[in-house]
Structure I
Amino acid sequence: MISWLSDVWSRTHIVRILDGGEDAGPLADRATLAELRSPSTIEAARKLTTTGLFTENICRCPGDTTITLHDDSDELVTTASLHGYSNISWERQRLHNDLHVADPAALHLLLATHGVPDQIPLFLAPLTDLLNLHEGHPQFRPAGDAGRQHLTERAVPHVLHPVLLPLTGQQVGELSTTQLDAMNDQLTTIAPSPVDRARILLSWLGRLPIPAEAFWGEGALIRHLLADIPRADIATAARHASTGHTAMGVVNLALHTGDDGTLATAIRPALRRLLSVAPTPHAPAQR
């Protein structure tokens, strides 16, 4: 396997990232999400997709993105499919062995930098583990005094406590537009700068348990408040993210609203810092 991978990459002059996994039909009919032609970028892609440990197994899903390698005549050399955050499957039907890559964060950030969409949401699972945001019971914040500590732990601005305390987290996610606009006005009084508001909201969003509260409870409220802030100001707040919770807030936002690369570029340093890996002795891939 090691010698085979080294051989195919030595003949590679073009790398294309295609939409869809193993079940997405003929390669020629797929949308091209990105194309890598720079030797240095291709070398970076080679290292990131061939360094790691083989799982001696394959993922049950068909994958959602395909990497194709082409020679200097643009003839197809081989393909691989990406599976979730950490795994890549080279010629899956023939080899039946996924590679758990050593530095998945760097791989997805490389793809995002070159325009491949939906890379930042893939950081949801590793950040949930890192920040211990797995939900417990109850799934949503309780109302009244029982929920006061939750608001404090989530760094919710005190100006919003009076309106939030009488409501459960689930009820907060179902507020009317009029109520949400009133809360936005309250938040603006203490944080007139849109960048400061974005920083507060991203940190709050990134502290919510996954999935119920973060997706449907207070998360829905926070994303509504963020919708009134220009994307450029949100990116500025993300660029200066000093905590993992702010980074998680950006991931949550990108998961629900998409990203044209602005958020990915802004949050890249924080994600590399949070999910950096030590040099691995297993290079290239081991079997």
Structure II
Amino acid sequence: MSKGLADHIVVSSRLLDREIERKLRGVEMPLFKEEYYEWLKTQEKLSEGSIVNYMRWLGNADELIDVEGKDFYTCFQKSFDQFDYDTCKELIKWYDRLLTEEIEQAEKEIICETPKTLSNWRSAFRKHADFLSLCMTNAIGEAKKQNERIQRSRESASSLFLENRFFIWMISPDNPKKVVPDTADSYVSNIKSVNKKLFCKTGYDLLAWLPGFIKTKNTAKINEMFDAMDRKLTERISEGNETEMTLRQLENSRSALRRYAEFIRSLTIAD
């Protein structure tokens, strides 16, 4: 077997391994392929033929740049998912530098590809890099909006709907499950705490929907909401997930929410 053929087989095998690894990790080439294609169609002075060429040249560059142990697309996707945009930017510079080195090499000696061809491939990558930069900008903006929603949600969750009435209901002598005032206070505190620390993480105070549900006596929505919250807490407890709260706090919060749900459901019957 000739050295050239042997080298070709080694490279082909490595590229195949890379494709398998990408498939297993759910990494596209190019990244965000469909969105990128749609974005290209919005760019001025880009014909359909040019778009097809850009996509094809990206694939050509991908086959050319093969650094064992450091696949640009896999590394970028991982960093992007972890909100590590500084690393994403460094990866773009690194990949662009590799393509530039290939162009410089082609200008010095005769190789398979001409400098012009390689420049086209680099142009295609740079166009994709522009899109990836836009994705990062949008992601940062969305993260900021999400944080603002979470903050507003947590602020609105500082009070509990019908808190005083719930407290009186818990300590009432007529309540078969009557508790002492300190215990009633802890129930209220636990509900507020779990709502802020766990449920408001999505940017939505779930309990804020209660007034509307009670006004319309929508028992289906009330049950759906409390069942969903109970399931989430039960999952966290079963998994031993203490990301936001300790297991003891999760268990206490679940017990408190169950009492609160009992109180709320009684209103749709009594009122």
For this session: Could you tell me which structure in I, II was used to calculate distance in nm of label points 7 Å out along Cα→Cβ at positions 24 and 168 as 4.0?
Result: I
Exercise. Just checking, which of I, II has the largest value of relative contact order in percent (Cα under 8 Å, 6 or more apart)?
Worked result: I
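Consider the structures I, II: one of them gives 0.85 for FRET efficiency 1/(1 + (r/R0)^6) of positions 104 and 200 (r between Cβ atoms, R0 = 41 Å, to 0.05) as calculated from the coordinates. Say which.
I
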For this session: Identify the structure, out of I, II, from whose coordinates helix-only ellipticity at 222 nm (-39500 (n - 2.57) for each DSSP H run of 4 or more, over all residues; to 500) was calculated to give -25500.
Result: II
Problem set entry | For 3.6 (distance in nm of label points 7 Å out along Cα→Cβ at positions 72 and 112, calculated) the corresponding structure among I, II | I
For this session: Using distance in nm of label points 7 Å out along Cα→Cβ at positions 88 and 208, single out the structure from I, II with the greatest value.
Result: I
Seminar exercise, completed: Computing distance in nm of label points 7 Å out along Cα→Cβ at positions 80 and 128 for each of I, II, the value 2.6 comes from structure I
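So if we calculate Cα Rg over 2.2 N^0.38 Å, for residues 64-183 alone for every structure here (I, II), which label has the highest result?
II
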For this session: Work out the source of 47 here, i.e. which of I, II gives that when percent of Cα pairs over 34 Å apart is computed.
Result: II
Exercise. When FRET efficiency 1/(1 + (r/R0)^6) of positions 120 and 232 (r between Cβ atoms, R0 = 41 Å, to 0.05) is calculated for each of the structures I, II, which structure yields the highest value?
Worked result: I
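Throughout, read-outs are computed from the coordinates displayed, never taken from laboratory work. As the structure is a prediction and not an experimental result, all values here were calculated from the model. Cβ atoms are built from the backbone, for glycine too; each structure is taken alone.
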